[in-house]
1. Rank structures 1, 2 by distance in nm of label points 7 Å out along Cα→Cβ at positions 105 and 169 and report only the one at the top, that is, the highest.
2. Using the calculated result -7000 for helix-only ellipticity at 222 nm (-39500 (n - 2.57) for each DSSP H run of 4 or more, over all residues; to 500), pick out the matching structure from 1, 2.
3. Work out which structure the value 18.6, 64 belongs to, where Rg and Dmax of the Cα atoms in Å was derived from one of 1, 2.
4. If P(r) over Cα pairs in 5 Å bins from 0, in percent, for residues 97-248 alone is calculated from each of 1, 2, which structure is the one that comes out at 2, 8, 14, 17, 17, 14, 11, 8, 5, 3, 1, 0?
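FYI, it's all coordinate maths here, none of it is from the lab. The shown structure was predicted, so the numbers you read here are calculated from the model rather than taken from an experiment. Cβ atoms are built from the backbone, for glycine too; each structure is taken alone.
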Structure 1
Amino acid sequence: MKLFNYASILLCGLLLVGCANKTSQQKAVKNPDTKTVIKEHANRLIGAWNVADAQAITAEFTNDAVRVISNPMSPIKGKNAILKAFEATFEEGSEFYNSHIEVDIVESQFVSNDIYLVAGRFRILDKNNNILESGKVGNVLRYEEGKIKILLESAHRTPKAPLVAESGIDLENSFISAEPHFDKIQASVANYISNYNSKDKEGIAMLFIEDAVQNVNSKEGIVLGREQIKETENYSDGGTLNANISGYRYLGNDLAIAYGNWVAIDDNNNTIIGQWGNLFKIKGDDALLIMESAGLR
């Protein structure tokens, strides 16, 4: 069993364009150009990974960051736990000892104020360039202290071998939060489950904003936009879906993050288990998905 799936951390970066006048220049200080942010952040992370510097990688996370990854210990909460996770990743005896990382950024967006998202693919390779692990990632980031930092990492590996279904797995009861708009997140999750189980593609699609991002194990690549999310729905994880919420945070400016677990049961009563970590837009009485990032545990 692996200790960590992490490559995703590489993926970050997002958007805003600086202008010539004084007001625009002041804004640009807070929200730099997308390409600049991506390059600086990626260079720091790639450099830190390639010299196995757990401290430097951990510095690229906010103090209250959460990692939702393909690992039994997930979610990993807070810088202390994140540091220990990366130390374990790089220590001798780890599968990822002396490894290096590659990433393909597919989509990045400036969402609002200081919040960004990024989605793409990752590969962790050994010294002979054999792939140790690969998968997809969808991260939520915050601009603070002059740089982009990861607020929510949601990274999920692609299995090397055919998936072996499990049985007899029950979800824990959902986390309950008193933070604003949590009831809307609960309703969104319940509606997703209901629409999936009734095979209602239109119903699922309408739970997303129009230019949403979807990064899920059941689909190839990163899916962009509500219409493509509807057209590519395939229900391949199983006939019956259930999910819980294990964490939530309201970010302000009508944005929220939440994460949890999911199980899907096929017609033969085999169970597939996974995790999710999503970004939501609060709009009236609803919480709409800006980015869904979910995969196998």
Structure 2
Amino acid sequence: MLHMVQLMEDSGVPIAVFDQHDRLRYSNRAFRFAWALEENEFPYWTDLMRRNFHARQGTVVDTTDFETWLHSTRSRRGKSAFRAFETDLHDGRWLWMTETTGTNGWMLCIACDITSIRPDERTLRQDRDIAIKLSQTDDLTGLGSRRFVMSRLHDLLQHGAGKKNESIGCLAILDIDNFKYINDSFGHDVGDVVLQDFAVTIQRHVRKTDILGRVGGEEFMLILPNTTIEEAQSVVHHMLAATRRSQPLAEYPAFRYTFSAGIVRVTGCDAPKDIYRKADLALYAAKMNGRDRVCTELDRAVSPFN
């Protein structure tokens, strides 16, 4: 083991490991040099990226709104078992990055120097990456798109296909309450601000292994792999509490909004459309029982509105 660690330390290929909370747990010399780290530093990924952006070192982030970029990037980071992409460094290098994420949320990052690739091929590859990112991102909120979260749901079901009736996680549908009234009363621009605030507010309570995206209008999907109904309820209740406290409209300081959610258990033999339908029915029960609450498929079974 010591020999392996020493080999990684001496390697010219940047290598790093992040834990389930996205905190750096290991980095070799090449990674520390590329991302301006000291040997005994173990920052969270968000803190590392923020620091380097303002210092103009490490990854080149081409944006005028760094926090929005960070929010959007974090919503996709670690959501696939494997991800690969290109990135530029401020020192002039162009890297091929791979992220391998385990079921426990730990991530192995490896970067290979591809600076020598011809400029015309580099442009084509960058254009391809931009197109992929746009297809996976909701323009308004910066969260994953419907296509992205449905793809991750298919991945979860495929991974758990051999487990039949055994639970492999949960799915939640979140819907902002009285959103039509907000749009009609304050205008669609204010409605957009509320959607953006909602995305930022609940994203803070999404675990690294969870996948959050906007599936349409005021409706959002949260996939929680390897999570019980009780654990999923706890996550969503924290989101409920945070949303109740949010004040997204400076010109209307008394304005508040809430959301309702339906949660269902996911098994290896479920079909995506059946899971979505069950979650939607649980959401309907939450709406009919007064809004600003969470209902599960078990709650729906005993609901008078069932």
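1. Details: 1: 3.3; 2: 1.3.
Biggest value here belongs to 1.
2. On the way: 1: -7000; 2: -13500.
Computed on structure 1.
3. Values: 1: 18.6, 64; 2: 21.1, 66.
It traces back to 1.
4. Numbers: 1: 2, 7, 13, 16, 21, 18, 13, 7, 3, 1, 0; 2: 2, 8, 14, 17, 17, 14, 11, 8, 5, 3, 1, 0.
Derived from the structure labelled 2.
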